[in-house]
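Scrolling down, you'll hit the structures one after another.
Derivation of every value follows stated rules applied to the coordinates shown; laboratory data play no part. This is a predicted model, so every value here is computed, not measured. Cβ atoms are built from the backbone, for glycine too; each structure is taken alone.
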Structure P
Amino acid sequence: MKKITALLLLFVATHTFAFSKARVVAADKIPLKVLYVGYNPEKPMPANVVYYSTTVPAIERAYKTRMADFKAFLEARFTQVELIDVRDYNPAMSDKVDVTIMDAGPVKLPADFSRPMILMHAMAPNVGLPIGLKFDWYCQCLEDDALNINLKHEIFNSPKKVNLTLVNRPTPGSFFNGFQGAKTPGQMPMWKVIKADPSSKEQYIIGMVAHGEGFNDSPDAEAISGGVCLKNAEAVALGRQGNYFMWGFSASPDHMTDEAKDVFVNTVCYIKKYDHMLPIMKKVQISTRDWIDETIYRTDKALYEKAIVSRREGNARLLKMQQDLKDRKAKGEDIGRGNEMFLKMPVTNEVESFESYLQFWGGKDMFAKFGTDTKAHHKYYKDNYEYYYPVDGYSLQVDTDAQKLGVSNRKVAILEKCIQLLEKNDNTEVAQRLLERYTTEKFTTAAEWRNWLTKNKANLFYTEAGGFKFMVNTYQNKTAAIKPAVAKSNNVANAEVPTPADPVIVTAKLTNENQAGKMKVEIDASILKGWHIYAYVPEGSPFILTEPILELPGDVKNTAEWQSSAGIPFTGGEGMFVWEDKASFKTEINTSAFKTGEVIKCGLYYQVCDNNKCFPPKRKIVELPVL
């Protein structure tokens, strides 16, 4: 009997301890309701998933595992967790939870969506661009480490203090490609967000960075961390605008370091604080005053000559790479379709003149004034630095009105000066023009302008990302939603000339050969000066290789090989080759089975970049009728 009693007591004690332990674990969970929006692997994988990697197996693996990974992680940290496939999501679902984690797309949110949301990797620009957030598409090239970290920020300190392990590592080479590079150290403290996986032979999902220029110039936004990427040190990997948080890193919890997991949990708690606190400004300006600094840096004879040397060295590497591919092919190795096309790419050592180079960077008007006297160019930029304002979203000009007043257009003093002119009835046209240029108001009398400035002066902020404007900080006004930007199609090649908003124009033509039943398809790309598309990228590079597209009517298959125009070495990208100004792609097709009136679809899949930014990959199609 005593033995039985002892066993019963042991059973009760053991289960009491287990129950107590379970209660402690439950008590450790953060009392938030979290909605995770991703891909349910039980559904077929769509053709275009938001995940991006240089290897297809990495994408397929992420599609199968991410939802379950987030489920286990979130349920261990928060009291309530729901999961939904993005194809079943609607914004009203976010009204029933505290925080939404958006890990898959596409998704379209209304402009007045105000619930706290974390946007993972490429979902940041996918959601942000249509509504004008600062989460633009700088480059889908973020790797595993954070840098330029605001260690005092709340996401590293609350509710759990996270002591980040910082290691000094060599600065990414791309950080030196621009005016910021002069002040960039050779080593930087870095924090590992995505843990290393020595057993994996494939690169993991690649993350996203946004432009850092102008990111902090409004009270609704904050850049928290940069990251190792193929752009510059200003790129933003972790940042917030209004009720949205950009988590640019790609890792799901199984791939995060333990420190990163804790910071992610802190981030969920942090963005909850901004419930119903909408962004108050829309990003409309890509080129900020930093572009003048970049122009000063670029208009340099020594830099031009260095680029020429780099091109020649790159072409020598190209010939060696092609010979290596020929040798591998001669041994019977399958070198792949991309390498086959690269093997046939011709080489050119043609370079533009220094005069043409200066006209591109400074413009023809500047060249007409100062020719090749770069010191005179630089003096002009510096003397007028405080008077530049937008021509459009991508270029700047000197404001001669502000210049005559002698007052910086980013100081409130210019508004005060203009109102004083109106009050004195002196130079009123210029004063009115400047007030409307640098604010979002349209008052018509001096009294109205004076009342507005007196009322709002303490709450004014100046934003270049928002269009070189003084705006009123209405951040506590929870109904001050930004207006959505107009979405543009990425899939139709219908513009006539390349523009900063669309730097590549794709055209195509179908010509008869001298041989019956044979025709030639030629695809041409006109590329805006200063931009490039990719002819060859090394293995593991996140940049998108340009691919010609050909879709023939019926069941006809194209077996001919494409021939391209010559690519050139990309300065600052070891082993990388690009097309600038123009690119052409040709192939021969058999049309003997075609019927008159049938349509051939052809075009390009490409990514276009300049020295400072990249656009998302695009697919442009031209339809050619068979005559």
Structure Q
Amino acid sequence: MSKLIYLVPLFPLVGFLLNGLGRNALSKAVASFIGVGSVLASFVLSLLIFHETRAVDFTPQVVTLFDFINTGKIDIPFSFQVDQLSALFLLIITGVGTLIHVYSTAYMHEESEMHYARYFAYLNLFVFSMLLLVLGSNYVVMFIGWEGVGLCSYLLIGYWYKNNAYNDAAKKAFVMNRIGDLGFLLAVFWMIQRFGSANFSEVFAQAPDVPAAVLTGITLLLFLGATGKSAQIPLFTWLPDAMAGPTPVSALIHAATMVTAGIYMIARSHVLFDFAPITQTVIAIIGLATALFAATIAIRQNDIKKVLAYSTVSQLGFMFLGLGVGAYTGAIFHVMTHAFFKALLFLGAGSVIHAMHHEQDIRRMGGLRKFMPVTHITFLLACLAIAGIPPFSGFFSKDEILTAALLKNPVYYVLGVIAALMTAFYMFRLYAMTFQGRFRGTAEMASHLHESPKAMTIPLVVLALLSVFGGLVGIPEVFMKDAHRLKTYLAPVLDVKNQGAASLTHLPHNTELALMGGIVVAVAAIIFFAIRAYGRYQFRDEASTGLSRILERKWYVDECYEFLISKPLKAFSGFLSSTVEKVVIDGFVNGIGKAVQSGGRQLRLLQSGQVGSYILIMVTVTILFFIIQLFWKS
């Protein structure tokens, strides 16, 4: 099946072309069939490839499609790499992507036929780009997919392009991603110059012989790319604004595709990062700071999608913490579980918004469990999973990262636990204000409240099952020996022999159980407090003050960027436009024209028409030439 790997990205690409080119002629049923069917076909093929990679004797395979760049000493083929890591991401992308496509058939049903087909064309292109990213066997093919998901995020965030605010959000995402992409591109150039190749196998084989300073520079540039794509400090503000797109798009960006690209890239490049401890420390610190910073903001947000957006930023910080302390398997594990419960949370939020006629303020909700039982129970299960309550999936993946952080640096562990507790608080504040208490909306809204159609609830149920049972593939040693199937499966790719001490040592079982129990008790207490405090929330439309206002305004980060970066750049560009361009450049160009005109007017005076004047000029010039020749020789 590995030989047919090219079909996995090809199916969504064909779906994009069919829906995109035929958007004016296709009915909604046909557009849905093409959009959903193409990703479903990729998922089925990904399942077969995943089954093949589980074989004991499986070895990674590189499937070359054609020569891409072949000049002089540089040979970069357009090829795919099939191994355990890429196979796992294929399942996540196509599996969750299929559910989101199915959900979209009902959520976007009000769109016109042309825009409906355009939407599915963009979704298919998004999936194709992400598949290209994770399948590439070299950094150049990875970068093509990397740029593809950036383009698709722009198209989907600004899908409702008649709204200028949505267009601004799309442009913001595109520009901030380009900042990180520049770092990635410089790292690729540096690798080609240093290693003579961009192929993973050749780069990783030479890594032990390269000076640590060079690897530190390359990995820091790679991390800059990951910072932009995976929304880490300071390039994180685009992700909450990405909520401007349709809710299924938010689920696709936040759960299955774009934001996990940075995690995948670092995990794929872990051989380089293992030899750059300075970069690993930077990754751990930035990841932890992002997890804490975003969690504080999420505590005071009232837009249901904004809470989930900052939750994503915080959870991505957890994943980078895992990467920074050498727990690569733990970070990938959390990518997988996060894909399940975060997709469920966003699709659940979409179900609520659909029932509330596009109202997103949780202060105007409440009591929805009576009207939306399926959405309510699935949303609750997702909240329990992200909060880390056992035996839900988030408990196992978070515990693995926190344990590795403790072994690396106890300070990391303490701060990570604080971020985990805040996660439990803001998620159950969201749950309580949405589903508990009395309905706080208008009577007209209440009369239209209903459960979503099956095309929306079935994906919720499937994702709920994955959120509940998905973590069982990574049961820690303290509970059952050799039960961490994901670690065993990824071992051939994420070789632990070069990873940090956190991967080679273990906590005593009693200590680990005590820490687990303590965190679970603390999380349960936080959940109880949040439900009790906000379960009977009464709407208050009053201005916040003090710290609450600072958190509601997101620590004024956007305002700081506007003051420190945007305004100076706009002022500088205004100076270039009004002074440098108009006075200097235009003055120089216009000056040349005026000089030619003036010189022409003076030279024409020599053409008097008098023969005597012409003879005088000729004799004078001849004598002048003789004088110059005489002095030149002497």
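Work out the source of -22500 here, i.e. which of P, Q gives that when helix-only ellipticity at 222 nm (-39500 (n - 2.57) for each DSSP H run of 4 or more, over all residues; to 500) is computed.
On the way: P: -9500; Q: -22500.
Going through each structure in turn, the value belongs to Q.
One of P, Q was used to compute FRET efficiency 1/(1 + (r/R0)^6) of positions 209 and 289 (r between Cβ atoms, R0 = 25 Å, to 0.05), and the answer was 0.75. Which one was it? Mind dumping the intermediate values first?
Numbers: P: 0.75; Q: 0.15.
Matching structure: P.
From P, Q, which structure was FRET efficiency 1/(1 + (r/R0)^6) of positions 193 and 297 (r between Cβ atoms, R0 = 41 Å, to 0.05) = 0.50 calculated on? Provide the component values of the computation, followed by the final result.
Details: P: 0.85; Q: 0.50.
Corresponding structure: Q.
Can you tell which of P, Q yields 3.7 when distance in nm of label points 7 Å out along Cα→Cβ at positions 49 and 553 is derived from it?
Numbers: P: 3.7; Q: 4.9.
Source structure for this number: P.
Thinking of P, Q, which structure, once percent of Cα pairs over 46 Å apart is computed, gives back 23? Walk me through the numbers on the way to the answer.
On the way: P: 27; Q: 23.
Source structure for this number: Q.
State the single structure among P, Q that was used to calculate semi-axes √(5λ) of the Cα gyration tensor in Å, for residues 89-440 alone, giving 33, 24, 16.
Details: P: 38, 35, 18; Q: 33, 24, 16.
Label of the originating structure: Q.
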